[in-house]
Structure I
Amino acid sequence: MFASVTSVALVGVEPRPVRVEVHIGGGTPAFHLVGLPDAAVREAKERVRAAIQCTGRSFPGRRVIVNLAPADLPKGGSAYDLPIALGVLAAAGEIPRDVEGVVALGELALDGAVRPVRGGLGAASVAADLGRRCLLPPASAAEAASMELGSIHAVGSLEEAIGVAVGGHDGAALPALAVAATPLLDLSRVRGQPVARRALEIAAAGGHHLFMDGPPGAGKTLLARCFPGILPPLDPAERFEVAIAWAAAGLPRAVPDQPPFRAPHHSATTAALIGGGSGVPVPGEATLAHRGVLFLDELGEFPPHLLDALRQPMEEGEVVVARKGASVTFPTRFQLIAASNPCPCGYAGDRLVSCRCTPRLIDRYRRRLSGPLLDRFDLRVRVSRLDAGDMTGPPGEPSARVRERVAAARLRQAERGRLNRELGREALDALAWGPGAVEMLEQSVRSSALSARGWDRVRRVAATIADLAGSEVVTEAHAAEALAYRGAE
């Protein structure tokens with residue numbers, strides 16, 4: 001006897017349909033799982049057997065073969081328990097065999113309860129594409145329902161899943177998505193620092209990468225953590241991209257339309273930052289920051305090999321993680337905000353506190369940040385120590401007002417089809433450039449202050465400054481400000 005149920009495998013963050021085929025035949029009683037299952041999938045045998053018996057039904061005492069097709073796609077995790085159990089029951093004649101009209105995902109407890117798994121949003125997406133009903137654990141179903149993806153049914157037990165699969169009822173009520181949102185810090189908390197605040201606004205408007213350096217306590221971390229509050233909300237397409245990336249990592253999204261903000265510690269591994277891990281690769285921090293912000297505090301403390309691993313994801317907007325016999329692609333279109341001290345003690349160049357570091361120690365510290373990495377920051381600013389007047393002065397401009405200007409600038413960029421950070425040379429050439437702006441940039445190239453790559457990066461920043469000013473022409477003043485943020489090559 002034969003039956004099949006559809007499930008899902010995640011390849012990177014891309015969900016792919018998996019057909020769970022069950023054949024029950026004669027021979028010595030046995031339970032075989034094939035189709036490149038990992039250890040967690042192979043252990044489904046005992047979970048499925050116990051869960052079926054807890055429903056009052058009999059597990060077939062014959063030869064059971066479960067094939068996860070396509071057979072050359074690695075399968076990992078415990079999410080195949082539920083579709084395997086439904087397939088076994090259908091093939092054994094315990095329930096009607098018409099269970100191919102569902103997509104199921106979920107781990108089974110020994111008492112038949114269905115536990116949450118990662119990939120629920122991907123399963124809902126596949127089910128919507130196939131025009132089928134989707135059976136998910138309640139927590140996973142709540143997340144998928146928040147994205148309004150097709151016919152989603154929450155099943156808290158194998159018995160409920162059977163009822164939905166054979167058309168008996170609709171499953172449990174969908175629970176509310178229970179996650180706690182972290183309040184955004186308001187930019188009004190930042191006192192003084194007009195140059196850094198301006199750089200933050202330009203970075204938000206054009207999607208540019210920003211590097212800040214300065215002594216401890218100057219406000220670099222506070223500025224970075226206020227950054228999400230001046231970003232516009234995600235559009236529906238971006239919301240789905242972010243949600244499915246987080247679902248692939250098994251993490252819920254607190255506020256679906258809020259750009260993500262990730263701040264990994266400098267002790268993170270390459271796999272944790274870029275993606276990977278043993279077995280089926282999972283997204284790293286760079287992917288969890290997709291369409292949002294990746295903040296690296298104390299950049300000089302990160303190992304050089306870890307920082308250099310970010311260069312390609314920053315440039316390409318994706319990273320390919322290779323494993324033996326397969327590779328997966330993770331999206332990494334994030335904004336990198338980095339903060340660093342100028343030296344190990346933090347006070348090199350400070351006007352009040354003397355630096356205790358030797359020149360050799362400072363040189364070794366700064367060489368941890370490679371030139372190719374720093375070259376990918378469109379904006380570089382010095383965040384200096386605050387004066388007493390700044391600390392006792394009035395609050396800074398609130399995030400809401402800055403966000404309005406950022407949103408207006410992004411609307412102008414939407415007419416070009418992309419953020420200024422992503423403009424190619426031809427698109428930049430097509431912009432209206434004032435003669436003074438072109439002459440100033442050409443002079444910078446002639447004086448060797450600007451490289452060929454820097455030429456386009458400065459022009460992108462100048463275009464963003466013009467968008468913030470509501471100007472149709474990129475003027476000399478816009479180019480001068482962009483060059484100031486670029487710094488020496």
Structure II
Amino acid sequence: MSKVDTFASLDATAQAELVRKKEVKPIELVDSAIERIERLNATINAVVTPMFEQARAAAKKVSKGPFAGVPFLLKDCVASYAGVRMTEGSAFLRNYVPNHDSELVTRLKRSGLIILGKTNMPEFGIMITTEPRLFGACRNPWNTERTTGGSSGGSAAAVAARLVPMAHGNDGAGSIRIPGSCCGVFGLKPTRARNPLGPDHGEGWGGLTAEHALTRSVRDSAALLDATAGPDIGDPYWAPPPARPFIKEVGADPGRLRIAFTAVAPTGVPVHADCVMAVREAAALCADLGHEVTDASLAVDGEHVTQAFVTVVSSSVASAVARYAQLTGQKPAPEHFEPLTWAMCEMGRQCSAPGYLLAAEELRKIARDIGRFFLNYDIWLTPTVSEPPVPLGSFASTPENPLQGLFRMSSFMPFTPVCNFTGQPAMSVPLFWNADGLPIGTHFVARFGDEATLFRLAAQLETARPWANRKPPVSA
């Protein structure tokens with residue numbers, strides 16, 4: 001086996017260990033990852049802005065940190081990198097180049113990670129498929145005619161195809177967990193404000209958005225969160241500090257957890273038999289591991305919640321368009337944006353300040369209601385999505401029907417957004433593949449601030465039903 005293939009099979013922790021022991025040099029890891037990207041990216045279209053020369057220059061410098069020398073990819077959204085374009089998947093920003101690093105990027109660099117490029121995403125992260133007009137569709141390594149999910153689809157596809165061991169993502173309604181499910185990798189959305197959004201943002205989408213990553217191993221996710229978590233100067237609020245480093249939870253005994261599970265969508269949409277099977281298998285596995293498993297559902301008024309969510313997100317889209325118009329000196333017009341983006345921008349512009357605040361307060365009330373549910377349970381277990389990865393084009397909108405994709409999207413993601421309303425940590429764990437060889441993630445939700453329980457349980461599941469050796473047809 002060549003070095004390139006050997007490196008591809010290792011998670012970030014193992015690659016960092018090779019550097020620490022001086023068995024390989026960072027430039028070897030970087031060059032091997034670049035070779036994989038150059039060989040496979042034409043097929044999956046995961047990397048849209050290569051940063052190979054910057055990466056090679058960084059690899060030649062002495063670096064420290066838990067991931068010194070490990071290749072990494074940055075989602076083309078929110079996290080700015082000085083001197084490199086940040087498009088957020090939009091033609092309106094095709095020439096926008098930030099002049100500073102975001103705080104998250106500063107912490108990623110401080111951890112020793114070497115950023116090789118930016119990954120594909122839908123325009124402004126609105127859609128849960130990665131098919132932007134600017135860059136074209138990102139393709140699922142398990143079946144290139146299927147969606148990767150979104151909005152962190154490029155990062156999930158890159159990790160699944162083993163271009164890099166982990167990649168940045170952010171999550172405003174499931175945008176880490178949904179592509180984690182569709183691409184068969186581990187995706188954890190941390191507690192609200194666990195990771196910083198500054199200096200450009202105090203919060204995203206009215207507090208719905210969280211930053212983290214897609215990984216192949218649980219320990220990588222935990223160690224990376226240790227490296228990046230914590231408040232930044234001027235943050236409006238922050239997550240409760242953990243009792244100890246998250247990496248110490250990996251392998252720790254989770255105890256006997258009280259797990260409530262359901263395959264019934266809170267919005268009432270039908271759930272595919274494969275997704276139901278995935279949840280039932282996960283529930284049975286948890287019971288076999290000694291946990292107390294109960295069939296129980298959250299009581300949520302799906303239609304009312306959806307209206308409040310759309311109000312908050314459309315207002316946030318309108319705000320983003322206005323902000324980027326100021327930054328770039330451009331005047332926004334319909335031809336600059338995809339039909340759904342412009343339609344949501346128009347909706348947001350029509351929303352009054354009281355209307356926005358009423359919607360935001362409705363979502364906060366749901367957080368309080370769901371918090372009471374977690375007085376009786378440690379974990380809530382559901383499907384991540386309601387269907388296996390669907391064909392590309394399934395979420396398309398047209399100028400004649402610009403909201404078509406939004407309506408289709410709501411039927412695919414009935415489970416994940418609630419954790420963005422509440423700020424609770426949640427993860428998609430790759431425990432199930434269907435008869436067509438497509439991954440279907442299982443969704444676990446913990447109490448606010450309690451990533452520790454998720455990492456303990458995830459590590460236990462990873463040991464009981466390993467997924468590391470599952471490789472998609474398109475992979476290194």
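Laboratory data are not the source of any read-out in this text; all were calculated from the coordinates shown. Source: prediction; values computed, not measured. Cβ atoms are built from the backbone, for glycine too; each structure is taken alone.
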Problem set entry | If log10 I(q)/I(0) by the Debye sum over Cα atoms at q = 0.13, 0.15, 0.16, 0.17 Å⁻¹, for residues 203-410 alone is computed and equals -0.79, -1.01, -1.11, -1.22, the structure in I, II | I
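For which of the structures I, II does the calculation of Rg/Rh (Cα atoms, Kirkwood Rh) return 0.94?
On the way: I: 1.08; II: 0.94.
The structure behind it is II.
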Exercise. In terms of mean count of other Cβ atoms within 10 Å over residues 115-122, which of structures I, II is highest?
Worked result: II
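To which of I, II does the computed value 17 (relative contact order in percent (Cα under 8 Å, 6 or more apart)) belong? Before the final figure, lay out each step's value.
Values: I: 13; II: 17.
Going label by label, the one that fits is II.
Which of I, II yields 0.30 for FRET efficiency 1/(1 + (r/R0)^6) of positions 99 and 315 (r between Cβ atoms, R0 = 41 Å, to 0.05), as computed? Before the final figure, lay out each step's value.
On the way: I: 0.30; II: 0.90.
The structure behind it is I.
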For this session: Tell me which of I, II gives 3.9 when you compute distance in nm of label points 7 Å out along Cα→Cβ at positions 131 and 259.
Result: I
Exercise. Given a computed value of 2.5 for distance in nm of label points 7 Å out along Cα→Cβ at positions 211 and 371, which structure among I, II does it belong to?
Worked result: II
